[in-house]
Structure I
Amino acid sequence: MSSKLIAPSVLAADFANLQRDIEMVNQSEADWFHIDIMDGVFVPNISFGMPVLQAIAKHAKKTIDVHLMIVDPDRYIKTFAELGSNILTVHYEACTHLHRTLQAIKAENMKAGVALNPHTNINVLEDIINDIDLVCLMSVNPGFGGQSFIENTYSKVQQLKALITRKGASTLIEIDGGVTNKNAKALTQAGADVLVAGSYVFKSNNQPETIKDLKAIANS
């Protein structure tokens, strides 16, 4: 069984000391950098844009997992590839032609992810799961960090895992929002492969230790 991955969410980092926080993740047991791009339209918040992603990519030595919470993501697929994204995740709710969007992401040599809001049923992925490298289940309402975890997520993970197994897909399941040492084990037991942790990591007193512990719990 493959190891469960930890992806610290840079949205929770200290922007005044961004390079320091990037180096911390590089040297920690974390596996990916999770980077949220928000446009203030699809979600009620604005996060960083291209220059900040470029700065992160310059220093990051691990997989760059970019989560687009924006309308009309197709406009920027090429740009995000050029900025160094390894995985590009778009929201199901923001894509009119999801299949075409996924093909465009793969054409730029990135892995293609699809994110689902808490209210979106995983059945919508039934016909396209084999084209998806990663499904990001939002376990909080997207837009702001530090929210509490939505309990319905566990059953969604189980349903999604069943769909992936049934279709013989190799899609990874990522959980984004409210992940802590309290729910990490239950999430990986339900079938999650990647845990995104923001505030829990960056607001802790010993960040590398917090990452190490979370990874140990997820893989226990």
Structure II
Amino acid sequence: MIEYKRPDGQLVNAYLAEPKTANAPGIVVIQEWWGLNNQIQGVADRLAEAGYRALVPDLYRGKLALEANEAEHLMNELNFGEAAGQDIRGAVQYLKSTGSSKVAVTGFCMGGALTVLSACNVPELDATVVWYGYPPLEYVDAKAVTKPMMAHWALHDDAFAIGGVDHLEAKLKEAGAHLEFYRYDAKHAFANEEADSRNLPFLKYQADAAKLAWTRTMDFLKRELLA
């Protein structure tokens, strides 16, 4: 765990996974609604093994949810605008100030929604990868999305309706954003290997979809951060 400063000077704790390569590109990883748990730390570790500096901000300030009602409560207490414009922007700035010339943001579920907001509110980032999550579309300033975005969506998502994805895609395309949107025959959280253990009907880990999405993500990150 490390500490970094937000633009307003407040300190944020975060999990940092470092690769073997010095001055590697960075990726800010945004948690699901459960918090900064072992699963999301594992995502950061996976990215570090692939050669990226991966930083996971502790948006809930040490709190973790084990049940869906706890997660919903913590998510509803979170100020999304502040999380994107301060916590996540500060994380991008930290990685850039400590050796990463390029930095992407990626997030899952709630973190996917925050990744979309970051694309609008963090001018320092170089790319985004969104996983099955989007904010209310009235908060998306499509003209501010000037960096490449890849996004992975579940066609059978009871948490984030695919119709909203269609509207988001249309809004961003109209503004001229550089997009790669992919839709999978899957349920919400299809890339979270712990999804089935939650025993919630709207969550389902689907290995084939996860593998394909990760392959596409790694190709995208290599192209956008290592070029």
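Read the figures in this text as sums done on the coordinates, not as results from a lab. All figures in this text were calculated on a predicted structure; none of them were measured in a lab. Cβ atoms are built from the backbone, for glycine too; each structure is taken alone.
Kindly point out which one of I, II the value 3.9 was derived from, the read-out being distance in nm of label points 7 Å out along Cα→Cβ at positions 176 and 200.
Answer by label: II.
Of structures I, II, which gives 20, 58, 21, 1 when P(r) over Cα pairs in 10 Å bins from 0, in percent, for residues 104-191 alone is computed from the coordinates?
This value belongs to structure II.
Comparing relative contact order in percent (Cα under 8 Å, 6 or more apart) across I, II, which is largest?
That would be structure I.
For which of I, II does distance in nm of label points 7 Å out along Cα→Cβ at positions 40 and 88, calculated from the coordinates, equal 2.3?
Of the structures listed, the value fits I.
If FRET efficiency 1/(1 + (r/R0)^6) of positions 56 and 208 (r between Cβ atoms, R0 = 25 Å, to 0.05) is calculated from each of I, II, which structure is the one that comes out at 0.85?
I
Comparing structures I, II by mean count of other Cβ atoms within 10 Å over residues 24-31, which one has the largest value?
Result for mean count of other Cβ atoms within 10 Å over residues 24-31 over I, II: largest is II.
One of I, II was used to compute mean count of other Cβ atoms within 10 Å over residues 32-39, and the result was 23.9. Which label is that?
This figure was derived from I.
Given 0.60 as the derived value for FRET efficiency 1/(1 + (r/R0)^6) of positions 8 and 184 (r between Cβ atoms, R0 = 41 Å, to 0.05), which of the supplied structures I, II does it correspond to?
II
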